[in-house]
Structure I
Amino acid sequence: MSVAHPRKPIAWIAGVIVSCLASVASAASIDTIARQAILVDMSTGTTLLEKNAHQRMPTSSMSKIMTMYMVFDRIKAGRLSLDDTMPVSERAWRMQGSKMFTELNAQIKVEDLIRGVIIQSGNDASVVLAEGLSGSEERFAEEMTKRAKELGLNESNFKNATGWPDDNHYSTCADLALLAQHLIKDYPEHYHYYSQTEFTYHGIKQGNRNPLLYRNMGVDGMKTGHTDTAGYGLTASAERNGRRLILVVNGLPSMQARADESARLLEWGFREFESYALFKKGEPVDQAAVWLGASNTVPLVVAEDLRVTMNRDERRNLKVSVVLDEPVPAPIEQGAQLGKIVMEAPGFSKKEVPLLAGQSVDRLGIVGRIGAAAMHLVSGGS
């Protein structure tokens, strides 16, 4: 008979790795003047900071990250190429706000339009792409919202391709952070456009509006935004030593505040937290006893690489235990869930990760089972 019980803590982990496997880390407190904010460690999905992160807000030009996701989606599907051209309608040409300065009726290469949107934040370029891909900006916005829902952006609704003010055009910091991660993961071959600092079109050179690209702090994307209602916002991505942080802030009072506050929060995230590898995919975490199996034990593994993001001040507080029913009766199929890793620490939500059978174990034949049962009786069933 099997009995459910917690195994002893994995002591070596408790001494080396820390506690931040919860979805939200209780880090050393930090405040921000941003109206809304979120800071996420992309390698583990751990939220390091959030302030009104699920509050609906105007996204202004940060919406163009979704516009670019749609464009890159079409390119990956083979329905669009960088060398294709698209016409500039009068509607696109007349767009106000930030512009690429497209010419009326011109045929513009898709790659130039991409640069115009990402680097120059061109409203005109965004509309050209929307009309070229979907026939109208309205239809394109509907497709943006549909695709966003498929990506898990459940707090977003798009009414245009630019972020132009509209009461029904909104998102949240949490959704924009998720979108940024999707774009980086899904289209790494196109992400380099976000780090380009300038682009010249129609004889007009414009610099990238992302102020952190010029601060030598590992930032390589993504998009600024501003309207009178939304204030100044920024979705930023920074990588150092293989660790990537995603920051979204909005509602800041000025361009200077946007630059300084964003830099401060990113520096804090890199300074106060670290990310560590805990277990590699397929690496044995422990062994479970097997009942009536061709093998007496079966290795326990995790399905994916397991990493933790930790606050540096909490590194001795983590308790990691293996919980399972054992002995596990044979037969056992490789990949079957046999137990779980449980991680706990003061101030952090408990985290559980499934433990799987690292290999299959056949059941003993009738003779072997009789022998095992006899041995069990002789040993007192212990």
Structure II
Amino acid sequence: MQVHWLPHAWNPAYAGVRLRCLMPQGALARQGVRSRLLQDGQPLPREGVVVVQAKWLLDAGTPEGLRSRTTVLQQARDAGAVLVLDSFDNYFLNESGDAARALLLQAYREALPLFKAFTVSSPGLQPLLQAELPPGTPVHVVGDPVETPDALSTYESWWRRHHPGRWSGHWRAAQELREHRHARRQARQLLWFGNHGSAYAAGGMSELDRILPMLNAVAKDQPLRLTVVSNSEQRYREVLAPATFEHRYRPWDRLHFLRLMGEHDLVLLPARLTAFTVAKSNNRMLLALAQGVPVMTDPLPDYLPWRDYCAMDDWEQLARHVHDPRPLAARASAAMPAIARDYSTSAIARQWLDLLTRIQMQ
């Protein structure tokens, strides 16, 4: 079997590229499967299975550009390739009513009949995509693998990770860790991390608005510091302006983030249920639980199976969990074996292989 992966970008800084292309592709290749990543400008194969990220189509930017990419896909399909479309967001949203996006989505819908099968990253996204397809069209859920410190080696060599150009970053991360450990002796260390937001849907860092008054109240008798790890310092300053407690911003750093997260007392992931958040995978929550870090969050569809291991829809108890996170930490640690079994890179790669084999044989 041949599996070809067409990512929306060729930069591992993007979570969708790492989790849904680089990591499963590398794991399958190590298992002896003919699995490869398609590079920018490389002709599409005329055989095997091609897993196309939906964002690759939408990143064409214009209806004309998207239809041009659709033509390339059609040529590959007509020559014998099996096309699978993979989505990890609800791309049909256009909450602002942007006319240009509406035209882009029209071209995107026109491309859907090209694909033999569809995959999504979460059960919440499954019905949203099914609603755009002919009745009875199957949409398969394949989860995101949970990254570990060792996961970097699955898609990036040791020499690249330790290139001299990165030495200053490694040094700054070590300094940051020392400072963080010292600060942890003085105050509870809380963490929020994620994308700052989307141009076509509400969410992201603005989810913190709801809990800032609670944190302000807690901080009156419990020293705390909130670290926000994201991709927009400007948005951070806007959102955290009402905060009366200590807080700081750190840009996302995939090489060092996991080690920093593991040194926190509590991860806060507020997420109101919307047409955007309903489609989110459990990856952020499991990323923390996999290291035994306590989590407070809301009941998104893909989070619900893990409610025994975190504080879900329990914000009125925020003060109690900040004052003493140890009981919640014990619950988080109890989740670690199941996460390692079902969401490791190799486990998710096996899911991909089983599914793609069945699709190709249909």
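Coordinate-derived values only; no laboratory data. The model shown is predicted, which means the values in this text are computed figures rather than measured ones. Cβ atoms are built from the backbone, for glycine too; each structure is taken alone.
Work out the source of 1.03 here, i.e. which of I, II gives that when Cα Rg over 2.2 N^0.38 Å is computed. Numbers along the way, then the final one.
Details: I: 1.25; II: 1.03.
Going label by label, the one that fits is II.
Where does the value 190 come from, among I, II, when volume of the Cα convex hull per residue in Å³, for residues 119-318 alone is the thing being computed?
I
If relative contact order in percent (Cα under 8 Å, 6 or more apart) is computed to be 22, which of I, II is the source? Don't jump to the answer; show the numbers that get you there.
Numbers: I: 22; II: 17.
Corresponding structure: I.
Which one of I, II has distance in nm of label points 7 Å out along Cα→Cβ at positions 151 and 255, as calculated from the coordinates, equal to 1.8?
Values: I: 2.7; II: 1.8.
Label of the source structure: II.
Of the structures labelled I, II, one was used to calculate helix-only ellipticity at 222 nm (-39500 (n - 2.57) for each DSSP H run of 4 or more, over all residues; to 500), giving -11000. Name it. Mind showing how you got there, number by number?
Numbers: I: -8500; II: -11000.
Checking each candidate, the match is II.
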